[in-house]
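As structure tokens, here come the structures.
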Structure I
Amino acid sequence: MSEGRAARTIAATNGVAQDTAFGAVIAPIHLSTTYKFPAFEKPGPYDYSRLGNPTRDQLADTIAKLEGGARAVMTASGMAALDLALSGLCPGDLLVAPHDCYGGTHRLLSLRAARGQYRVTFVDQTDDDALAAALARNPKIVLIETPSNPLMRVVDIHRATALAKAAGALSVVDNTFLSPALQQPISLGADLVVHSTTKFLNGHSDVIGGAVIAADAALGEDLAAWANTIGVTGSPLDAYLTLRGVRTLFVRVEHQQETAAALAAFLDAHPAVRRVHYPGLTSHPGHGLAKAQQRGFGAMLSFELAGGLEAVRRLVTALQVFTLAESLGGVESLVAHPATMTHAAMDPDARATAGITDGLLRLSVGLEAEEDLLADLSRGLDAAARI
């Protein structure tokens, strides 16, 4: 960590009390789109905010330090961050992606491939033989999402990135579900890390944003230059709000995952629930691996109702504390139905292959009292059982 400081200290204090103009403790928002040249043919450190902005750069520096990377680029959304991370692919290049990835990711990759911009193969990356077969096809990039959205499958980052490197491929890890508070993919061999900063990093469901963090400074500079060229960099106000969220990242995630573990145990013992997907459960196939490469099990989980779609409808209608909505990682608890919401754009066959059934629900656990969330789920499950 930078200057020997703990990650939570970096999150809380990076950039604090560094204002040279007025001595402000909290870094100000620099909303100016353009900056004065000190003299003819002598630009200052900033000239135009699409290329560089002090507020956005402060956030980028903080996130790069939290992830242990050399350079971070802040984008206008998580999808823009992913697209930027994959921007080096050319027609004919192969991308290896997880078969159970976020629905928006699946849609982006499928549409890019359909336009001939690159080739993509979706693989169960927890299957060693399937991953080896994909890597034997000489991909240029291996995209890893762990834990996966929404089935919480855990991929061995160290092994997958080492295999990717041996195959001559760049490795990109989506760390949105855990954030650097719980996982640092670069320390496990990743070349790039991507985030939807909309989620846990911001944590308040009021800012759309994304980030790409590079382990190598030169690659980070190349991505920053391309982000400026195509204009996907984020706004200063969004950066300010996201940095404000990062300040409380560790305390939020610690409480959220503690509650998530209690909810997972409750659901796992309930007769109306067929299966629970949460790496913190010892019954989860990836529990041991998650324990080894993560610093916690996170605040995301999913579960499958025994009664299928009708049970889902009854449960979400009965809920009073959980909100039926997309997105995740905020202070409020959300419930989503992947098949009709976050993964609706996926072909039904692709959803079936990934294991996303009509009875699957995804929970993002917030900061409410544990007893209120347990009571809400109990109320919903009682309604679901009455079919």
Structure II
Amino acid sequence: MDGKPVHPHTVAAANGVADGDRFGAVAPPLYLTSTFAFPAYGTTSGYDYSRAANPTRDLLADTLAKLEGGAGAVITCSGMAAIDLVLSRLPRDAFVVAPHDCYAGTRRLLQARSARGSFEAAFIDQGDAAAMSRALKHVPSLVLVETPSNPLMRIVDIAAIAAQAKAVGARLAVDNTFLSPALQQPVRLGADYVIHSTTKYLNGHSDVVGGAVIAADAAEAEALAHWANVTGVTGAPFDAYMTLRGVRSLFPRVAQQQANAMAIARFLREQPQVARVYYPGLPDHPGHDLAARQQQGFGAMLSFELREGAAAARRFVGATRIFTLAESLGGVESLVAHPVTMTHASMDADALRRAGIGAGLLRLSVGLEAGEDLIADLAGALAASSRAGGPAPAPLKGEPC
């Protein structure tokens, strides 16, 4: 398909299919080899060792680059490795502007790198124009954006931030994990890098851990690939194969998942036990109009706050039968998470307060089950959540995944 304009649905379903395999295989082969034969002394086929390059991993990278509209991509062993790979491109003593409500694992990484003297990081409300203006006066090297945010689904204007960042010479990286290229393409809005935990929607089956960085510039993509090889953070061929298999069904999966999510958001909004629903698809969401402009859909992630707080949240998650209490997201199955004790457990009380993450907040990753079954499950759990129960759960001591 190189050189031909094709629809993104076709790229996802067919990139690399029946593409020159000597046996005529329709599905691209999985190259489970650590090393490759040299055709002759001093020459290679372009492949010599799978840490540096592997045909299976390269096909996944090519597919994601095409879907995101980038010049090239690097496949890493996890989403956190993808973020760290972008951070590795920063000069020493750089200044990084990050969201105040970003994923706790991202925050943990930025704080750890900052504590080691790699750079300085500032966490600000990127939806606050005055706060962004003040931060940009410090001339950052990188602005990191997460939209929608995790777990409160805040939306920020990628194109506007891209213009502001470029005006001060900063690069813009956008974590696109929650929407995937099926619903948002940050490169087209001015991003220099797009970051994914491919574990989530791109793979879509909760059976692979991986990451990816897509670069808008070809030279930058090459530099990232070089450093990924140097540090050894490239993803395994089998994981790339499984992720590519997931990408084949990305568009229909996301379409059905977000349809379920919209129905659930409307249902939750009407329930007396629910104080607030956070879903950009609802017209009263503060970021609804912006999301409608820069996205091709509202996604399948949402969160909601129970009026009775932590005790109600504990009873709720103990009563679901279809929604599984688990971390991660984007799989075909529906999951529920309690951010304070799970995904954001490493954040201190002050950081949680500033981000707006309370003990009664629950996050849903909506899957492919029948919508009526999901709503019935939530209705039963809400009924259970309002019954008398024991004390609120103590915060977990583990780190977020």
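Compare distance in nm of label points 7 Å out along Cα→Cβ at positions 32 and 280 across structures I, II and report the one with the greatest value.
Biggest value here belongs to I.
Out of I, II, which one gives 8.4 for distance in nm of label points 7 Å out along Cα→Cβ at positions 40 and 272 as computed from the coordinates?
Source structure for this number: II.
Values quoted throughout were computed directly from the atomic coordinates according to the rules given, and no laboratory measurement underlies them. The structure displayed is predicted, hence computed values, not measured ones. Cβ atoms are built from the backbone, for glycine too; each structure is taken alone.
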